[in-house]
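Presented below are the structures under discussion, each in the form of structure tokens.
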Structure 1
Amino acid sequence: MITILAFLLTLGILVVIHEYGHYRVAVACGVKVLRFSVGFGRVLWRHQRSPDSTEFVVCALPLGGYVRMLDEREAPVMPEEMSQAFNRKTLWQRSAIVAAGPLANLGLAVLLYASAHWIGLEEPKAVLAPPPAASLAERAGLRGGDWVRAAAVDGGEWSDIGSMSDLRWQATQAATQRQRLDLQVTDRDGRGLRTLTLDLGGIDPLEVDAGFIRKAGLGGLFSEPVLGDVKAGGPAALAGLKAGDRVLEVDGLPITDAQTLRERIRAGVREGQALAQRWRLERDGRMLQVEVTPRAMRDGDKTIGRIDAFVGLPPAMVTVRHGPIEGLVQATQRTWDVSVLTVRMLGRMLIGEASLKNLSGPITIADYAGQSVQQGLAYYLGFLALVSVSLGVLNLLPLPMLDGGHLMYYIFEGITGRPVSDLWLARLQRGGIAVLLLMMSVALFNDVARLLGLH
């Protein structure tokens, strides 16, 4: 229920702001607005101050909205209202009205990002778990417990890394541009500064999808090898382990993080039989030696070890918060960066240099909306800003049926001095509908594939 309500709230806000942009600029240009609709289909709610004023409605199907203006091309117009018809306005006025919707979404994104920055986000600190063997991160020399302090794309200006999301954003930008990513890292206590380079220039753009960060070896968060809750009667409890025990060694091998400890526990079986392990641990300042025999259990086609205890402390968190001016500047920069990244990704998908798996539809949006609402207001505002940028950029694409398509017609009119002919308008509209239906089909397929675990 939370997911559905969050999805409807997200759509409602974005549609209202988009259409309000069209509406306000149309009114400012002297165009008579007949209807302001949120949704399509059967009218659920209606308000109109007078028979001659704008009719505001909410309809049953909430997947969009529209602003209907007085226009001679759609219906006869009374002579006394000719000056208020959209088609009678100058080229720059019509262009401004059309562009106002997407620009309203981009402006909203700036305010939402800024609000999230002002409220503050609790995010994981950019301290990395041991990267997988042979991953880009492992080949670059990153180790478990490394704290990433700054990053630079292709030798550019260094940017501070405040959290794990900052690091992932920088890595995604570098990968989509096929450029290297330089990192300044220390140990988790801030000592031993060194510079490393991730060779993201060699990444196939088709691999830059939702799972790219994990494949590159930057997905894991460092966790201390400390035990949490211990289940009564399980192998950990039978061995005398307690919550708060810090594991130092397993069978003589040093344990530096929770991920390594989990791997040693999982490997504590041979030919389907559990093996006793010698653990050295620290408890209340004392060193102890215990013998732990994991419980063998099936995991797919493999047999792994379990000890029935929570392994690892929660990752270290930081509060990312900016002041009024800095927050607004950061929000503007993030909106620009996301817009550029979106355009670049769409362009690469068009020419086959990026994976179509990056397209998401309503199911994914609804899922993320629900998750972000449960994480808190600042997270939801950041998610809403991201979707608002995507909606603004999408509507500016030069595709018939979208605002960008109408702007394309006006550019043609400005260059040639005459509007696009009705014949070509009809042809372009049909082509635009076909392209949009194809994009929606691919996005919906990706949604279902993610639900089924195929992506």
Structure 2
Amino acid sequence: MLDVSEVEQRVRARLTEKVAEAVSSTIPNGTPRLVHGTVQLSGKATAVIGMRRAGKTTYLHQLRRDQLASGAPREAVPYVNFEDEQLAGMEAQHLGFLLDAYGRALPPLRGAHSVSWYLDEIQVVPGWEAFVRRVLDSDNVRVVISGSSARLLSREIATSMRGRAWEVRIYPFGFGEALTFAGTPVPPDPSFLTSAERATLEHALVTYLGRGGFPEAQPLAPRDQLRLMQDYVDVAILRDVVERHQVTNVTALRSMVRHLLGNAGSSFSVEKFHASMKSQGIPASRDTVHELLGHLDDCFLVRPVWLDDDSERRRMVNPRKVYPIDPGLTLPYARFGKTNVGHALETIVLIELERRHAEVGYVKTKDGFEVDFIARYPSGDVELVQVCADVTDAASRTREIRALVAAADRYPGAQRRLLTLYREVVPDVPAGIEVMPAYEWLLSAAGAR
């Protein structure tokens, strides 16, 4: 076992190296990330959260480049990543070494300019909140932190940070970002296209549905994409659930992940899943099933969608619909190695709604019809969204439209929208329902509310 002084010396030396790198190394470039709303820096810690490998670090560097473009000196935007094996054993008391090393290297700068600290994956350091709060109390200092745990950071921010943080969520590439990465022009008006432009976008959307939006997956061949997605799932299970939450029932956890990612967008009942595991001889209580689902939500592997209802009891007893954070994550669990296009389309619509800061649920009418999503935006607007990959199928088309018509009685002021995979002429659409191709909605600037 290492002596405390030995750990301290090693951590101090490594942090000194990181500070030297932070103020001199080239800031990496990357595909610009679209974040709806305001990114708050002054007076608060900006907390950038999202699943591992979704692009949080790239976004931190994007903010640094933006500051340089606005006139900040290079030394005023130091960046430190705490996921480093040489920092093993580091505790909050060691974080002060950062300020010491920075002060020794650049003493004139600290008093003359506003310094913005970019602290990546800070949650691996126990007690980090007190350090960040102390830094925020200094003059001319800003802090941007990142982490791959929504609940962990949110809980710490709510308690220890005392409201002094502004949350920004980073998701895998949206459709527009994936187009930019691939070098495909994003049309200024996606509703006004030539037939060739529309065909290009439709092909790109189908590719995006199969590949997903993780930046690292974009240039890979299908076999390599599959291995990468399996690695992402394994890391989320082991590091963000098992290690972080001390989960011991790994068999039940892996069973749940297989079920959720293999049935994206399907209803999930804790009672039924518990009964299924029991029949397979997998020991797990109902409380354990609830906890495991919460952990998977916490690390952004899945996004549960609850029934929209005024009654909390009805919300709790009805099944949730559970989606992956990205359709690419279903590849290791897909039948015949192919993504279900309909479920993938629902997934990217849900994630885009979240990206636009909507509070999302699903609707079940009194007649038993279901609307995929109800989205409540910060502006107060309400939108009912139905997703149908194949509107040429009369039965599917009738079912989706019938649900939107039925939901209008309960949500009279809501915008009603039917999103399709391709631009199609849909006959006999009732007044008040807008039918549009998903690529048009995904790329619409009007979506940011």
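General remarks:
- For helix-only ellipticity at 222 nm (-39500 (n - 2.57) for each DSSP H run of 4 or more, over all residues; to 500) computed as -12500, the structure of 1, 2 it came from: 2
- Entry that produces 3.4 once distance in nm of label points 7 Å out along Cα→Cβ at positions 240 and 424 is calculated, selected from 1, 2: 2
- Origin of the value 1.9, where distance in nm of label points 7 Å out along Cα→Cβ at positions 32 and 200 was derived from one of 1, 2: 2
- Computed 7.2 for distance in nm of label points 7 Å out along Cα→Cβ at positions 8 and 392 - originating structure among 1, 2: 2
- Computed 24.4 for mean projected area of the Cα convex hull in nm² - originating structure among 1, 2: 2
Values quoted throughout were computed directly from the atomic coordinates according to the rules given, and no laboratory measurement underlies them. Because the structure is a prediction, the values reported are computed rather than measured. Cβ atoms are built from the backbone, for glycine too; each structure is taken alone.
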